[in-house]
Structure 1
């Protein structure tokens with residue numbers, strides 16, 4: 001069986017894709033839920049209005065179930081031990097609209113749009129994952 005991380009900036013469509021795959025029979029795990037399950041939550045970040053996740057601790061504790069195909073959904077999922085990584089991207093203007101519709105603060109919206117502009121997730125993968133190949137598919 002295979003484990004696949006679906007990652008990217010917040011609001012690019014990770015959970016939407018994960019839900020489609022779950023409806024198709026895949027087991028879906030959320031990084032946020034895994035962090036709770038394995039006691040890997042950190043302090044509350046007031047500026048970003050979110051709980052920090054000790055992803056390195058989670059990476060040490062979490063082992064995907066080898067008995068079923070598993071999707072790991074979350075913007076930090078690429079740090080976990082998986083067989084493949086899917087990075088979703090979004091045009092920054094569209095991303096800004098999505099983030100604002102979620103009621104995020106201006107600081108959080110700007111930080112996430114900037115992260116997308118500089119391809120932050122992709123840069124992390126390239127830096128930490130020497131086994132990656134670059135295969136891109138563009139959807140409109």
Structure 2
């Protein structure tokens with residue numbers, strides 16, 4: 001069972017309040033949605049969905065699962081966005097040194113570097129030409 005997919009199906013059912021429309025919104029068949037929700041109920045050992053001839057609502061336990069589902073799906077989306085935004089961006093520490101007369105130029109460069117690449121932490125050192 002794909003837990004995140006099942007939680008998405010539960011959220012869709014709660015939103016659409018109809019098995020067929022929820023399944024269509026999730027791009028799956030109605031039997032696949034029903035089977036996933038039954039598997040979710042088996043996973044947690046509680047009845048989540050009130051069933052009759054049609055969707056009859058969520059049980060109190062179902063409402064609890066739905067609240068957690070919303071939080072988990074939101075956190076999953078936030079993590080995906082964070083990883084996408086970090087992909088391809090350099091990270092790490094960068095140590096730079098210059099003679100005292102070049103320090104103003106190097107500190108401005110370090111500030112621009114940090115603004116453009118927040119994942120880089122520059123350290124600027126002033127050294128004599130012999131130390132360099």
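Throughout, read-outs are computed from the coordinates displayed, never taken from laboratory work. All values reported here derive from a predicted model rather than from experimental measurement. Cβ atoms are built from the backbone, for glycine too; each structure is taken alone.
Source structure of the calculated read-out (relative contact order in percent (Cα under 8 Å, 6 or more apart), 35) within 1, 2: 1. When FRET efficiency 1/(1 + (r/R0)^6) of positions 7 and 111 (r between Cβ atoms, R0 = 41 Å, to 0.05) is worked out for each of 1, 2, structure 1 gives the greatest result. I have 149 for volume of the Cα convex hull per residue in Å³, calculated from one of the structures 1, 2. Which structure is it? Traced to structure 2.
When distance in nm of label points 7 Å out along Cα→Cβ at positions 71 and 103 is computed across structures 1, 2, the figure 2.6 traces back to 1. When helix-only ellipticity at 222 nm (-39500 (n - 2.57) for each DSSP H run of 4 or more, over all residues; to 500) is computed across structures 1, 2, the figure -11000 traces back to 1.
When distance in nm of label points 7 Å out along Cα→Cβ at positions 63 and 95 is calculated for each of structures 1, 2, structure 2 gives the greatest result. When distance in nm of label points 7 Å out along Cα→Cβ at positions 55 and 119 is computed for each of 1, 2, the one that comes out at 1.7 is 1.
Using the calculated result 1.9 for distance in nm of label points 7 Å out along Cα→Cβ at positions 31 and 47, pick out the matching structure from 1, 2.
The value was obtained from structure 1.
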